[in-house]
Structure P
């Protein structure tokens, strides 16, 4: 089973994503800020991180940079997301170390496909 760390400060958005991912047989850990994302990544070693970029306190962008600079968690794939997409956001997220950038709203099935691809799980064999 793939474990997803969902870093999302909006509880209703997080709840929807969590329900969908759990229904699709993923284990989901939820945190609400960048600092918690870093700490939970170190403690739980998730298979992948879905990181909202705009969060209170330490932003998702800064959390990604910190994760990439921490050897024991540096290789965890990260999907960066944001609802306030600007043309430069994608480049900033990828430059910070995200593997992929998607803007909200996105289709949940497409998120699952991205997770499967980044976790090297064949898409014809769902989790």
Structure Q
């Protein structure tokens, strides 16, 4: 994954601490400003402070799932212009429909490959 694109403010949210930190480190190495969170409430706190351009958000988390976090980011925090990307082990039509309804812009199945990440982080025309 190259470091040629614009620097983005990215929030990575995953209750799998190792996965979140590894993805965050990869994105930092590419020149992005990255913060991580490992649960829904912390994700909302970090989003409130960090005001991310991009949120890579795990769907299946205890306490507050990614659907609820996404809705609250859009409705309560006003992150209408942020790119919200659902990260999930599931990619059936019903999962895609539910992520759209929750306010996600994209749905990516895990594990996320670097080509997909590069495409997601490209500036939109």
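Per-structure values
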item	result
For mean count of other Cβ atoms within 10 Å over residues 60-67 computed as 22.8, the structure of P, Q it came from	P
Of the structures P, Q, the one that 2.4 was derived from, the read-out being distance in nm of label points 7 Å out along Cα→Cβ at positions 28 and 116	Q
With distance in nm of label points 7 Å out along Cα→Cβ at positions 20 and 36 derived as 0.8, matching label from P, Q	Q
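Where a number appears in this text, it was derived from the coordinates with a stated rule and is not lab data. It should be emphasised that the depicted structure is a prediction, and the values quoted were computed from it without experimental measurement. Cβ atoms are built from the backbone, for glycine too; each structure is taken alone.
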